[in-house]
Structure P
Amino acid sequence: MSQVSKASIIQPETILDFIDGVTQRRDTPEERVRQEILKSLVREYGYKKEQIGVEESIKFGSNRKAVDVAIWEPGKAHTQENIYIIVECKDPKTKAKGKKDGVDQMHSYASACMNSTYGMWTNGDELLTFRYVVDDAGKRGPEAVPDLPHAGGEVPDDAPRFDQLRPAASDSLLYSFRRCHNYIAGNQGIQKAEAFLELLKIIFCKIQDERDSETPTFYITPTERQGAAGKKKCRKRIEALFGSVKQSYETIFKADEHIALTDDVLAYIVAQLQMYSLLESDVDVKGHAYETIVGSNLRGDKGQFFTPRNMCHMMVRMVDPSENDVILDPAMGTCGFLVTAMNYVLEKIGNSVDASGRSKTAKQEALIARKREFLSKHIVGIDFDPILVRASKMNMVMNNDGTGQLFHANSLEPFSGFEPKLQKALRLDAADVAANKALQPGHGVTAIMTNPPFGSKIPIEDPAILESFDLGHTWSWSEEDAEWRMEPKLFSSQPPEILFIERCVRLLEPGVGVAALVIPNGILGNPGLGYVRQWILRHAQILGSVDMHPDAFQPNVGVQTSVLVLRRWDSEEEAYCKDGTFQDYKMFMAICDHVGHDKRGQTTYVRDDDGYPIVREQTTAVTGKVGSEEESGHTSTERVVDDETMAIADAFLEWRRDQ
């Protein structure tokens, strides 16, 4: 996202209208839903801002009412008689069947606008679309359709074409995933986690269809939605896709798995997703939507909490990986770091190829070859939770990769316990495995970004694991030598985050490998953990330390953390440090006071000295219509998010270049 320097201010607790860029509207849940829909209408559906009216007054009986959003066809006068589409937006607490503000209200407005053809009703969590048709008896009424038409088009009565699908923009895909997940949980009679896995299957089917089908088979027509026979036709198509999914992704789905949704629920989910092009959608849009849904299904009793996307971007940029690096997250969760790193490097590859001076054909061939090499050998992820491994592979698939080198394993077990494929992916040979540490140049990984599980509630107690770690042993302070000494005795238990520090350093290639780790602040300041800090200093160079704001992981957890960036010493440097003399070097330090949200998870914005929010004209690049090589830029005036994570990353890279 690029921003021009010109900025202005608006009144507190207001939102600047997306359509005219001038009107300040009260910041309410309902208004946030409307502004999101307005962005979607312009960025996804292709309607021009000048075709759209907000709070459009219409004559309604003897009174006048305000339609939330009205859309006119190009060239038509903006009159009540010419309204083409009506959109009603409500706050999330309003129900579609509500007598006052539900769908019936929108239908009554459509009746007052006799030439209106389509209507949409949404509260953010629910979204319903209709086409107004005249039946054989001459009565005009609503017919459920899967979507509004793209600008200049019509909602297809039969199977859609691939060139009719639209990339998701802003948070529209998040709302769609959330609607689908909630609908499954509410109408299928299953728990949230089970609902998530069923949604996972359907998303896979959608991507499989976009990748492999000659024409779309992931769809349900308006006619099919009207009866049981049509819904069964839809099920038959989706089950055929799921059969192909199971063949393509044998490591994710078992051969005997099936889609457990009822015909009614399946029809709803397909209708919600069919007009998106997931493969063409922006990676951040997909990643945010997907990880939000996954996060809502995670329990915190395993120390799992997702790293906010801005922190992922900050840490990846600080490590600054290239296509030659072997990139690892040993506690990958749903693959947020790896997807961010993957796309960071792919952008570098694309820029390199574009600047190469090759012909267009040669550029495309070079791009494909370099991407294939990088994706197949340079991305490695590990997690102990099989559901998260499954979710991670899904995240990779959504981001146009295969399933990557993603492994279900315990990252803390001795190297000898890793399966051979994992040992190979980590560039470990027999000597490394036997020593339980990568010591030779060219062995180990070169870039790690991770947020390991935290907490005394999930201690590591297995002596076989503790024995293999220096930090699994007890340590005592020597007044005589003014240092900590490792003892033969093991701890009875150790929090996992302490062992993960040692494991990450051990997995780095000596002298080369760099890691960015999220760690609790107690490790950096607790007097009793001085032995951990000594171990870090003697095995790695601290390149940087960023003290994160206490709200960084809110609203999920209030743990106070820092980001530590380390480079593993080579053998000579490490031997020098172990002699008792630490190398004298500079390190980068920063305090991140602004993370873009508060403790409730609500977005925070930059304000002037008097407390007024600052707005700035911003241009967002949005992928154009499927099949088009062009991208369209949408400019709007938006509040500036109060987030300094990327500024810190840029300052760190500049500092490193100057060293």
Structure Q
Amino acid sequence: MSVPIDPGLNELAGPARALVRRDQLAAMRGSVLSAMPVNMLLGLASTLVAYRSGHGEVGAAWFAVSTLANFLRIGLCRAPCLGLALTPDTTPAMAAAAAQSIERHLRACIAAALLSGLVWACQPLLCEGYTSAQALFYLVITCGITAGAVTHGTAYARIPLAFILPPLLSVVACLAAVGDFDRNCLVACVLLYLLALTHTAFRSEAGFRESSRLKNEATALARSRAEAHARVSALADEMRRRATHDDLTGILNRGGFIQQAEERLQAAPISLLLLDLDGFKLVNDVYGHKAGDRVLIEVARRISAELPEDSLAARLGGDEFAVLYDPIAAGVPPERLAARLVAAVAQPLDGFDAGRIGVSIGVHSGREPSLTEMLSCADAALYAAKAAGRNYYRMFDTGLRERLQIRRDLERDLSTALAEAALEVWFQPIYAMDAETLVGLEALVRWQHPRLGWIAPPDLVATAATAGLTESLLRFILEQVCAMMQILRGRGLETVRVAMNVSPQEMAQVPVDEIVIERLKSLDLPPAMLEIEITEETALDIGAVLGKLQALSRAGVRVALDDFGIGYSSLSSLRQLRADRIKIDRSFVTGLNASDDKRGLVLAVLGLGRILGLEVVAEGVESDEDLRTLQAMGCPFLQGYHLGRPMTVPVLETTLLSGRIAAA
């Protein structure tokens, strides 16, 4: 069934039109309910006048019918209507049903108003067709109820017009039937009055519709602004949460942790725990990064489950986590919490071998001047814990504080030492199997700190990495190596190769290939005289170094794998790393003559070298017995203190001049 639509609403869109109709229905119901008591009182007054004029029975019957019509209208105004629940966010299907309900209700109200108007059109029966003495009274009553209907029915013109049309036309008919001049003039006035009321009703409805439209638009705008504000607030909250929380695990990230930790730092003595997973890189390499993500999520869950209330847990990045809490308020000493966390993380994970994942923890308790200082102390404890093995925690103590201070002194002084050439590069000879023919030199960096004495090369490399001087250190060593190559070349010893060690940090972080190749080219030095020594640890991140090693190999620079046998190398990595030479670690060489196991291992490496076409160097030749054993095994190249200790450049030049070292 089609729904009639007023022409005045055609310009409105469907939802807006339905909302205006809803407002019209609601206003109409209110106006009818407020007008009904007056209508019934006027009807009672008409009945009483009819009774006094001798028309009591007709008046009573008329009042009864009028009252029934009024109760019908009241009932319609109180009846439930689906359309009154219409809102701007109602679904289209529900909105269409609501609009249909409103139109049906309005049509019912029009019909009820028309019925009530027909009852009032029967008033001439009470005054003999407006010819009795009471005619003036009934005319006044008719004018009153019709004017009141239009006055109160501003929302929907059809309802008041349906009510006023029958009684006014009844008046016109009765007066015209008499036909005298006065009554004809009155007929004209009533018709004019009817036209005026009709015009007023439609104008009032148009004004109501416009007011309703503006109100609904304002309401919709306010709602839209409120929803937009809510969305913006929710988005801002989500952005703040994402800015401070780790997307993968849901716990705090580094920024969020530092922000909240700074706020707690001054409140009470707190404990800081830094956690670093053991074996996580192998999980990524063997099972893939998705499996690694699952491990991180589960580890974060386990850490959070073990923490006391009001603790902070964060993933600082990669597989590193942090915990901050008040041990006094929690009643849990940091040592006990660290032990609990180690045990929790070490529990088997679904889909992984038991014991594959562990955790090392560095713990700092007490006050420090800043959170940065606390993190530095906890990091020193973590480094010591990882050096001690898997599933271990270490408290930051006086000894670690002294070591931390030493490290800071080294970081502070290293840049000055590099700038002032306070570092030295010594060279240790490498011999052929006869232990007399010089075939190479290994460059070894040395630093005698003015206060701390000789610094071990691993500590020097680590200091350069933390101080951001990795590339500077590499360039310094390369300059000394190139200078030695020039010395050898000047003495006709181009066949003697000079080897320089490149740490995994340098290989991963610095463009070693570009630096080395460019420097050799600028000095016009043959690349074959240079050998780059890398450790087996470099093979752990083969993707980051493979391109650099390939570039060096293509340029003619040789690659040697140092400390072979104690790290992570595989047969495939030997080829991937483009190794030309492997150096047997000193732990397999020292005491070789007295150990069958060591002799077996060395023989195996020598056989591997022959099969793969790799040169083999035995490091750590410390005695004549070990030397003779290696020679008997057919080891082609030898290096160690028994043959020659590291020498400064002046000492080495003197040795070369004296002829004490034979060159190949």
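Any read-out appearing in this document is the output of simple, stated calculations on the displayed coordinates, not a laboratory observation. It should be emphasised that the depicted structure is a prediction, and the values quoted were computed from it without experimental measurement. Cβ atoms are built from the backbone, for glycine too; each structure is taken alone.
General remarks:
- Per relative contact order in percent (Cα under 8 Å, 6 or more apart), the highest-valued of structures P, Q: P
- Entry that produces 41 once percent of Cα pairs over 38 Å apart is calculated, selected from P, Q: P
- For 12.9 (mean count of other Cβ atoms within 10 Å over residues 90-97, calculated) the corresponding structure among P, Q: Q
- If you line up P, Q by Kirkwood radius over Cα pairs in Å, for residues 498-649 alone, the top spot, with the largest value, goes to P.
- At a computed 0.35 (FRET efficiency 1/(1 + (r/R0)^6) of positions 338 and 578 (r between Cβ atoms, R0 = 30 Å, to 0.05)), which of P, Q: P
- Computing helix-only ellipticity at 222 nm (-39500 (n - 2.57) for each DSSP H run of 4 or more, over all residues; to 500) across structures P, Q gives -11000 for structure P.
- Which of P, Q leads on distance in nm of label points 7 Å out along Cα→Cβ at positions 66 and 82, largest value: Q
- For distance in nm of label points 7 Å out along Cα→Cβ at positions 154 and 226 computed as 1.6, the structure of P, Q it came from: P
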